[in-house]
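Some structures are shown below for you to check.
Every number in this text was worked out from the coordinates using simple rules, so none of it is lab data. Treat the numbers as computed from the prediction; the structure is a model and nothing was measured. Cβ atoms are built from the backbone, for glycine too; each structure is taken alone.
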Structure 1
Amino acid sequence: MLNFPQIEEYPDYYQPYIEKTRNKDIIKMLSENMNELSDALKNFSDKDALFAYDEGKWTIKQLLGHLIDAELILSNRALRFARLDKTDIPQYDHDDYVKTGEFNEIPLADLIDQLFYIRKANILLFKNLSNNALLYEGTSGGKTFTARSLIYIIAGHHQHHLEVLKEKYLPRIKKI
């Protein structure tokens, strides 16, 4: 089990995501929250996945696309920091990525599969990083992170969006 990150390992902005992972086996959580997402969406059609719970909010497909993008970007940062890459990695605008991602045109099953396989590869990467590599630091947008903190941010970010899906999307779709 990876040790929980210390507050100095990541910017304050990420504290709510990190908090969602407290007292969890992070590798187990990464697997379980992916399975939970899959289970929540298993009976949904592509049409269902075009639902947005409010004006200006993402559709379910766009939410999945955002999770894919975030997982790829954050895991890339974790890998680069674990390999002692000292490049300050630029931040990205998740809203711009969703706007240009054309996720509503992608079959729901493909989005779920893509996220599942990315997560599976990341679990293998994360659980095999050495204790030293987990503590290596890097910067993104001028802010310092450890490789370990990014693993927890990924899990907490996913958990956050899973909660939003369950609270704001699923109850409304079942009524439609």
Structure 2
Amino acid sequence: MTTPVTTLDERYSDPAAVATEWDETRRALESAEVFWISTVRADGRPHVTPCVAVWLGGAVYFDTGVTQQKAVNLTANPHVVLTTGCNHWDSGLDVVVEGDAVRVTDDAVLTRLAEAWATKWDGRFRFMVRDGCFRHEQDEGLPAVLVFSVTPTQILAFTRGALGGHTTHRF
């Protein structure tokens, strides 16, 4: 992955704030357990829902059931925003990932991702890989699970607290 160009947006930052380093933002993405994904419905209305995702090799990967609203939305419009962070005013880091969702169907890549899911959540999310999809290990009767990658075009990082700042990482 290319190292992004990082800048502090002084318009929305404390005068003493400094830009959030890329390594700090990347660590926040790697450790996040819950993301919120925003997609666009066919009629233009937004759809926002929580999801589990992994940051791996310069992209965010998330999964969705074939009939879930986000999967339906992505067939017509691949633009997404994924957010993660905290709900505290005085401390923390919020991260916003912008990009396009691309379906992942390569079984070798999916196998690597299934391992990442299982490792990150101590085995709570365990998938088998078959025919370009995740399958639930515990029940073969469940429908396939689609996997998407989002390679960021830009990532925004918002620090909270007395020296709050608005950082942009452009790729």
Discussion item. Taking FRET efficiency 1/(1 + (r/R0)^6) of positions 79 and 95 (r between Cβ atoms, R0 = 25 Å, to 0.05) as the criterion, which structure among 1, 2 has the greatest value?
Written reply: 2
Worksheet entry | Structure (1, 2) behind the derived value 131 of volume of the Cα convex hull per residue in Å³, for residues 23-118 alone | 1
Worksheet, complete the sentence: When 1, 2 are compared on distance in nm of label points 7 Å out along Cα→Cβ at positions 135 and 151, the highest value belongs to 2
Practice prompt. Can you spot which of 1, 2 the value 30 was calculated from, given it is relative contact order in percent (Cα under 8 Å, 6 or more apart)?
Written response: 2
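Quick check on the output: -18000 is helix-only ellipticity at 222 nm (-39500 (n - 2.57) for each DSSP H run of 4 or more, over all residues; to 500), derived from one of 1, 2. Which one produced it? Intermediate values should be presented prior to the final figure.
Numbers: 1: -18000; 2: -5500.
Going label by label, the one that fits is 1.
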Worksheet item: For structures 1, 2, which has the highest computed value of distance in nm of label points 7 Å out along Cα→Cβ at positions 87 and 103?
Response: 2
